[in-house]
Structures are given as C-alpha cells and as structure tokens.
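Just below sit the structures, each encoded as structure tokens.
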Structure P
Amino acid sequence: MVWNDASNNTLGNILLQSFDLASLAPVQSAPVKLDNDGIAGNLHMFPAVRTADANGNLNVTWYDRRLNPSTAFTDVYGALGVNPRTTTTPKSNVRVTSVSSNWLAVSSDITPNFGDYTDNYVEITSSGSAMIYAAWSDGRIDDPQPFSAHQASK
C-alpha cells in the first residue's frame, strides 16, 4: 500500500509498505519513501497505485512540487517498476506532466479547485513490455480538466 505521510515532512512523503499475503506480516521493517527529490518541505500528495505489472512490480504516481518548492506550481511524478519488496528509495522518479499547473491561478466553482486524485493503469503490450497510463486533474488551461499521459514502464 502507498500513502502520503507527514511524520518526517509536514507537506508529506509518499511511502510504500508491503505485506506478506499469507501472514499479513510487513515485508519491510519500515515503510520505504518513494519520492526521491530530497527537498525539505516539498509537497507530495495523493498517491495512486494499481495492480502489479507482469514482473510483479508497482507503478506509483502522485502530485509533486519539486520543480517549484514553496509555490502552487504542481506536477505529477511517479516511481515506476518498483519492486514491492524493496527496502530502499528508488534512484529515479519520472515526471509525468509536461507543464506545471499553478493552482493559485486556476479559478473554479468547486472547492478545492483541483482534483484530489491521480490514477494509473498498466497495460502489457503484445510484445510483453509494460505501458503505464496516468490520469490527473490539471489547471494548465486555467480551468481544472482531466489530463493523461503514457510511457513505457521499467
């Protein structure tokens, strides 16, 4: 499972904890941090994880402000091809969005003015490789709209 945790960063880190299905015992001795930017006080929120790919690895996406800390400019990042038994933070995170959204400049008649979700799905292609599809709410056109992107998973 993955979640936003504020115990070491008041704006949250994305953590992973796996459990043995037979006993429900934790696989890791402590949850593993998936965001790897190392920026103190950087926002990470609303993680999404779906079924494992053909190799049993997970793809996790979330909202992230690493490119513009201390602002409302927000992107979607992901940790792709994560072994659910890992005990270390992934060496790389992938930027999913191509444009940051400035949520303070987005007007909307809903509160909050952006979607509180990200989502992703993994498809195994006919060649056996994995393709990840991510969806999120984005304000780049000054009105919250659904956006999506896809790329090959590790």
Structure Q
Amino acid sequence: MTIPFSIMKSMYNLITLRLRFPQEFQGKTIRMEDGLTFKIFRQMRLKTRNQSAAGSILVVCFQFKRFGHRVNMLLSRIPILLIVGFPGFGYKIWMIDWETNYWQGIYEFDNTAAIDQYKKSFVLGMMNKRAISDTISYHVLPDTDIREYVRSALID
C-alpha cells in the first residue's frame, strides 16, 4: 500500500464523517499486565468498521528519544492520516505512563494479517526511528475487542 493511497482513503473517511475521535476512555487510566500504568489522551476509530465483530489488537510500547510529552503529543497527530488509511484499521488509543516516560498505542485491526502488514509500514517505521530501540515492544492479541480489553484494564 502506498502513502498517497492511504492519505486519499483517509481524506475520504474524513469527508464522509467516518473518522471519529470518541471520548469514551479519554483521561482514564489503565494498568497493563507488565504493571505499567497509562493515561489515555486520544482515541480514534472508523465508524464503518463492523463494531460487533472482534478484531485483533496490536499493543506497541516504547520511549521517545527526544522531546517532552507535550511536543510528542502534538507530533503524534501527524501520522493520523497514514494510520486511518491503512487496510484493516479500525481503532487506536494513545496513552502515556507519565512516571516512566513510556508511550503506548493500542490498535485494533480486522485480523492478524493486517497487523503483520502494519508492522512493516512506513508509519510504524517512523515511530521506531523516533523511539529508543531497546524500549520498543509489540504484543498481538488475536480475536480481541479493543473496548473490552481496555475496560478490563481500567483502574479508575
């Protein structure tokens, strides 16, 4: 998939109001299996996706090489059009562990094949270049609903 195609698909989703930024988990805190605690600061989803069928989840955790939290929160908006236009994408949640400086993204795709393709994508490659390499981890959860996954980890 090419970057221009992804951007065109994203623009279509914007124009047709399919791209949403829900507030369901905004400001909530979750505790992950590894004990890290994250505050959710942004969510996005595609309205067209079949919300009754569980997709597969990709959890990406890392620390940035440089810039503070506020700057990285702003910079995290830049790849939105590339993420939304990626085949199989359905949902993403951004979060920070303010104490350890770890960042985490939880994505829901249609299936693990879409996740495998996303892991090879330009946008994830750029994130990897901005991250401290030995802090990057990926975890795939097949056939898992992102909302249920997050709800089960909420601590407030």
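What follows draws every value from the coordinates through simple rules; no lab data is involved. Owing to the predicted nature of the structure, the values given are computational and were not obtained by experimental measurement. Cβ atoms are built from the backbone, for glycine too; each structure is taken alone.
Quick notes on this structure:
- At a computed 0 (helix-only ellipticity at 222 nm (-39500 (n - 2.57) for each DSSP H run of 4 or more, over all residues; to 500)), which of P, Q: P
- Which of P, Q yields 48, 41, 26 [Cα extents along the principal axes in Å, calculated]: P
- For 1.3 (distance in nm of label points 7 Å out along Cα→Cβ at positions 14 and 126, calculated) the corresponding structure among P, Q: Q
- When relative contact order in percent (Cα under 8 Å, 6 or more apart) is calculated for each of structures P, Q, structure Q gives the greatest result.
- Structures compared: P, Q; top value of distance in nm of label points 7 Å out along Cα→Cβ at positions 62 and 102, i.e. the largest, recorded for P.
- Once FRET efficiency 1/(1 + (r/R0)^6) of positions 54 and 78 (r between Cβ atoms, R0 = 30 Å, to 0.05) is evaluated on every structure in P, Q, the highest one turns out to be P.
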